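S.K.: For reference, the structures are reproduced in the following blocks.
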Structure P
């Protein structure tokens, strides 16, 4: 919050404490970079709801389903963060969170790598077909 010369107050977000990230579907996002954010990084909204169901025994998809994906993801992340940061006995720990999210992140990485490899193969095949077409179209030298 800052005051300017006209004595009006400007409210803004201090973006210095956030890092730029990409969501599971590739859009830009901001992250506070804490351990919970890192554990949930790259997960789809469906996977985040699954994490909350398993970790918190809470149906966040039903509770937050009326919101857009970004708001759902933020609320689920905040719920998970609050539970993990709660040091009372019987509450989930960061280790519990990582046990759930680790395999999901590995699957997502593998899926992205397979998709990238498939795309590269398709591009190489298209480039080869284009080059072959040019060779066929070139008139033979006499």
Structure Q
């Protein structure tokens, strides 16, 4: 499980913290087919950490770990339950990180034994939509980034 972040007044800017880039692969109708996630270690203010994440959101989806849509987000279409989710339904019903929880836990579980770092309960994250053209091409929609 994650550890909580310290309140802002107790944070030290020079202590490293795990931050996350999160991506959803979706089509123009808002159907999400898969997720991607990548962890980084950074120091500095939350604003500085977001700047790092924004920079890497443009390219690191190409090497980020891919994750399936969690079962509890699968969507019924024409009577059939499919391993996809609808962005509009998720955005209106659950917190933004809910669909990424399994991915975040997996990344946390894979941290090397030599690190004392853990992904905090409320990590600094940048969520970016990756628009799929139906084949292998993805385009990050940087204007649609969510900063939490």
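S.K.: If mean count of other Cβ atoms within 10 Å over residues 29-36 computes to 14.9, which of P, Q did it come from? Write down the numbers at each step before the final one.
M.R.: Details: P: 14.9; Q: 18.0.
Matching structure: P.
S.K.: Okay, next question. Please state which of the structures P, Q yields 33 when relative contact order in percent (Cα under 8 Å, 6 or more apart) is computed from it.
M.R.: The read-out comes from structure Q.
S.K.: For which of P, Q does Kirkwood radius over Cα pairs in Å, for residues 13-92 alone, calculated from the coordinates, equal 13.2?
M.R.: P
S.K.: Could I ask something else about it? Among the shown structures P, Q, from which was the value 1.7 of distance in nm of label points 7 Å out along Cα→Cβ at positions 21 and 45 calculated?
M.R.: Source structure for this number: P.
S.K.: Upon calculation of mean projected area of the Cα convex hull in nm² from the atomic coordinates, which of the structures P, Q produces 9.6?
M.R.: This figure was derived from Q.
S.K.: Quick one: distance in nm of label points 7 Å out along Cα→Cβ at positions 61 and 85 came out at 2.8 when computed from one of P, Q, so which one is it?
M.R.: That value comes from structure P.
S.K.: Given a computed value of -20000 for helix-only ellipticity at 222 nm (-39500 (n - 2.57) for each DSSP H run of 4 or more, over all residues; to 500), which structure among P, Q does it belong to?
M.R.: Value -20000 for helix-only ellipticity at 222 nm (-39500 (n - 2.57) for each DSSP H run of 4 or more, over all residues; to 500) corresponds to P out of P, Q.
S.K.: Can you tell which of P, Q yields 14.5 when mean count of other Cβ atoms within 10 Å over residues 69-76 is derived from it?
M.R.: Details: P: 17.1; Q: 14.5.
The read-out comes from structure Q.
Every number here is computed from the coordinates shown, using simple stated rules; none is lab data. Predicted model only: the values in this text are computed from it and were never measured. Cβ atoms are built from the backbone, for glycine too; each structure is taken alone.
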